[in-house]
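There are structures below to look over.
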Structure I
Amino acid sequence: MRDRDPSPSVANVDQETFADGWWAALGAEAPASQEAPERLAVLAERLAASLGQEPFPEEVPREVGRDLAGQGLSPSALRSSIEFLATSLVPPSGSMSGPDGRARAACLLGALAEGYAERRADSPESIGNLFENSTLGFALVDDRGALRKANAALGELAGRSPEELVGADVTALFAADGAHVDLALGKEVRTDAWLVGAGGESTAVVLEVTPLNSARRALVAVSVDETRSLRGALIRQSLNDAVTGLPNRPQFLGWLERAFAEGGAATVGLVHFDVDGFHVVNNALGHEAGDRVLSSVARRLRSACEPLGPVARTGADEFTLLVESPRNTLRLVELVEEVDELLAEPVYVDGAGVGVTVSVGISLRSTRGTTPGEVLRSAEVSARWSKEDGRARWTLYDPQRDARERERFTLAASVAGALEEGDIEVCYLPVFALPDRSLTAVEGMLRWNHPELGVLSQQRFLELSEVTGSAIRLGYRILEETCTVAAGWLAEFGERAPRAAVPLSLRQSREPELAATVRHILDVAALPPQRLQLLVEDDVLMALDPDQLEELDILVSSGVAIVREQRGGGRFDALADPGVPLRGLRVDGSVVRGLDEDAGSVVRSAVEGMLAWAVQTLEMDLIARGVRSASEAEALTALGVDAAQGPYFGGELTADEVRALLGQPN
């Protein structure tokens, strides 16, 4: 067997170059002391020499690791050191590149890291501040059970100075039933104990001892009285709002749970106060001012509500009163009126008076057959109704209204999934020219083949999609498919093909890149812009700002027609100028019904006069919606209306049905 080279490292490692390279590898992370370079050179020499010793002295690199930690070397600097040592001590070739050399280098690096970790665990940097500054009693205990260091807080508990505690036996200092053996063996301990003072008196403490390493344990002692005080303070903090001082939502839910518990109240009344427009206060005056306003509102609410029950802050700008077994709803309404009077006085913030109003929801419910969460939700929903109905008012919970809304919102929430599954399809409502009844356009719209509710028209879910955020996606789905099929019809039937008419929602109209998006869809579908009509409701047109109107103007310049949708009755001559060129006006079905045979002569005369004025004065196409009878169609034709659609002319069609309606291709 070949003899091992007794000192491969000495033969292959230039110690001066090695030390300089190590210092350079540390860079900005090198120790800042003046003697650090020289000290590092000594450590480098010891490491290099240890590689050639038999047996390999693991204690040498471990001591080097402790020394590095003592110099304040950071963990990231240690990582840089290990990376440098790994590449420098095992070169690509030479005697150290063999299996034994690599094994020794690995042992060296591991021992160095262990020594560093041991010193860091005992270092003042890691535990000194914890010891000295803590209000809890701390001590370090050695492997014989003697205290080696104690802080002032432990000394105060024991009635001695920290210096007097050094050397004390932990089992003698603490009387802990059943825990002496564990303390003596260095096991982890958590128990109630008595701390024996200098005069023999005892203090009840919670004692916890945790091993740090084989030779050190950390001891923590906390007075039972202090523990109870801390626990009480933490409970108060966790159950009360820091800004207003009122109980918070978790505490309120606890009250509600108790009211619903066995033997609790038969009925509960909740009054939910939602501060109106609070975000305006925060945005205008800052959050500090907002907190002051909330604190003032909280004081006034507590003053008014305390005779009836507790009030809590249950949301960012929301408060809720709980009344157990209220006599009737009338008393809750009277309370709301009292609160309104108290809030009528402005809240003054830095000399500025801030007016505060609240939208209120009132719910009086039985505690049987329902849950606390459901009752709280009913009050919150009622407050939302107050906001929707104009704010600064109160609303009683209406279970029928709630059921209707739940059904609608459930439907709206499932739109995205139905779209992915292909349950929602685009269909087409034909628009016929008058008087020849030729197909002039088709209006793209959605139809939902719902698995439980059957076929749903878009009126059932499209409006709610504005709330759920799917309106834009649905709108572009209609636009893309309608443009695609219209381009196909144009290729087959030429000028006989109908134009694509597509509704534009408020959310779509406010898209910053609307014009570019529409033009891209037209390009992909290969449909000329002149074959597209965008149907925009009157209130949408009037809600757009100049930049949004400019997007429509860009589309008009490219050839797209903007058709104004009149909703409800009203005079055409009273319609405001939207600020964008229009190519058409669609008259609402409620106006068209004034032409029916059953309409009174006065109404019929007024509608005829209004339509005649529009035909003669407005320089745009006039299209009638919702035509239901032959008499309405005949009257519209006689007045010169350009086109019409509605039940009389037929309902929604599929793309294939439209193709069949057009007849033979050119």
Structure II
Amino acid sequence: MGWFGKRRSSIPGEVASAPVETPAARPSPPPTPAHDSLREQVESAGLPPEILDTARAECERMDNLDPASPEYAISLNFLEVILSLPWNTATRDNLDIIRAEEVLDARHYGLQRVKDRILEFLAVKSLCSRRNPRILLVDDELIARENLTIVFQADGYEVEAVGNGLEAVAAMEREPANIVVSDLKMEGMDGMELLQVLRKRWPDTKVIMITGYATVKTAVDAMRRGADQYLGKPVNLTKLRRHVAELWEQSLRAQHLRGFVLCFTGPPGMGKTSIGKAIAEALGRKFMRLSLAGLRDEAELRGHRRTYVGAMPGRIIQGLRKVGTRNPVIMLDEVDKAVQDFQGDAVSVLLEMLDAEQNSAFVDHYLGLPFDLSAALFICTANGVERLPAPLRDRLEVIEFPSYTPGEKLQIATRYLIPEVMAQHGLDDRLVTIPGETVALLIKGYARESGLRKLRQQVASLCRKLAKRVLSEGLGKVVVDEAMLQELLGAPPYTSTPAQAKPRVGLATSLVWTEIGGEIIFIEAARMRGSKQLILTGSLGEVLRESAQTALSFCRSHADGFGIDPEFYAASDIHVHIPAGAVSKEGPSAGVAITIALLSLLTGRPARQDVASTGELSLLGEVLPVGGIREKLMAARSAGIPVVILPQGCEAAVKSVEDEVVEGLDIRYVSTMEEAAEIALCEADESAG
């Protein structure tokens, strides 16, 4: 870009030609070696034209400032930020599918759907990168067209050459080119006119302008009209080939990363953040993580304007300065935990960052200049996407992390987690052995949550106690059996008692899904003399309250069919309670279980405690499908409940889960509440315990 040097040399002359003389005017301080060094860094940094103009203007402003003034320090910091940003620095993607699969498998066990989606993306990008790009050469000199055609064909490009702008437009209409290399001065339609047509009709096509009449004015004019590069004649073929390769790489990134914003959602401890690091390693990119938990002020992401004292760039720009590339893998962690209130809405900033049509010109308040984020690969993580604004959800490709099965936990614990934690505590196989049976008991009795965080904590606690015992008692090799496990960690907090409980009147078991995985809850119903009130307790949400009201209305409207006194509600109150009142509960999944509890109460028929149900109830008695089936089935297995009532509409979801999840479960599909009641309720003369 040698033409910038001419402009620089002309600026002092322009300033000098129109001096402003005032009574208070003072001579500007002479340039210092530090000023000259800073200006040389600006000129040699390879900044984009708009950024270069701003940096030059700031250098000129600093020439007129006292180095001891606060304004000088502000300008110096601003220039240092500009020079430290990776405007043109990017890492080359490693598109080796086999290597990527090996990296993902080495870092994580299971999560096959997530891995498949990443490998699909790499496969598409790899195939597209193999496609020969199409170059259109536009020059009125035949010898120039022939020479450039030979050069680019030797590099593997598909080349078409034409003699003027009109022929170029016709060629683009027949088959659009990826890159256009055009002369400036031509008859009929010159290069500038062609550039305007290209930008209007084929905005994604990259354009390189070449001319023998290189001046500052024509260069600036061409770049402002949308040229991607500008070269003078005689053409430096090495530089031209490098520019073409860079523009083709930019086209690939823009084409195949556009709209590719992943959102990993699932319970805590599933490895969402760590698999993001594995993706960066597989691609050969730098990794950058931003935690949005508790983020309230949008200035944290977008920065503060330079007019504020102590202003700094936002966390996005600061992170890019740290990693040193413009195409890192950027993980926005805990995006659902960002605060939205009257003080600010940090989530709204993400709309611009994640929108492929806007993030190519992301403006940080501190910089006040556009920075291209389109080359970065964004990955969000969340425990649930329900709290995200709808416009943000529309920009995300949500990939759910399913809960780990006990078998998967066992494999992860024995292969990765236990050896890693033991090494952190100074233990190894020569001192301690934890058999697979003990690990299975540890998972079943001490760490039933969906992820691995609690399991890691329990293993760490076990290792600390073992380390103390090895040192204090001078033991040799220790084998941790079931008795020692309970001695060190105490009695297991989780048991499988529900399956052994006797049937009871007014008590039903429901399967629900939360952000931490599947759980079982108990629905209690009681009737007392009163004034036709429905009392709901247990920190129930609005949807769950409506489910209880629907269940009561169903029981009243179908009283005859179940042998219930139609006047049961005339002088009574009905109380529905879900224990663990300190925990908020929400959702329609407990509709069937609430109805079973009410029917048991009103008919006097005990409800089986070895049966759990899930499903939404309609006012007409239809059982409607719900989500989270896999996690709910795992919760039933963990609690020792053998019989599960599911809506008929969930049969397809059950077929898609692993055999390990449904093994040992008696799954009953129902379409109506009558069918569910027939399964869940015993005869009235059976003992209620």
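What follows is calculated from the coordinates using simple rules that are stated; it is not laboratory data. The shown structure was predicted, so the numbers you read here are calculated from the model rather than taken from an experiment. Cβ atoms are built from the backbone, for glycine too; each structure is taken alone.
A value of -15000 was derived for helix-only ellipticity at 222 nm (-39500 (n - 2.57) for each DSSP H run of 4 or more, over all residues; to 500); which structure in I, II was it taken from? Working shown, then result.
On the way: I: -15000; II: -13000.
Source structure: I.
I, II: which one has log10 I(q)/I(0) by the Debye sum over Cα atoms at q = 0.06, 0.12 Å⁻¹, as calculated, at -0.73, -1.19?
Source structure: I.
Can you tell which of I, II yields 24, 17, 12 when semi-axes √(5λ) of the Cα gyration tensor in Å, for residues 472-591 alone is derived from it? All intermediate terms of the calculation are to be shown ahead of the outcome.
Working: I: 24, 17, 12; II: 43, 16, 13.
The correct label is I.
As an exercise: distance in nm of label points 7 Å out along Cα→Cβ at positions 200 and 384, calculated from one structure in I, II, equals 7.1. Which structure is it?
The value was obtained from structure I.
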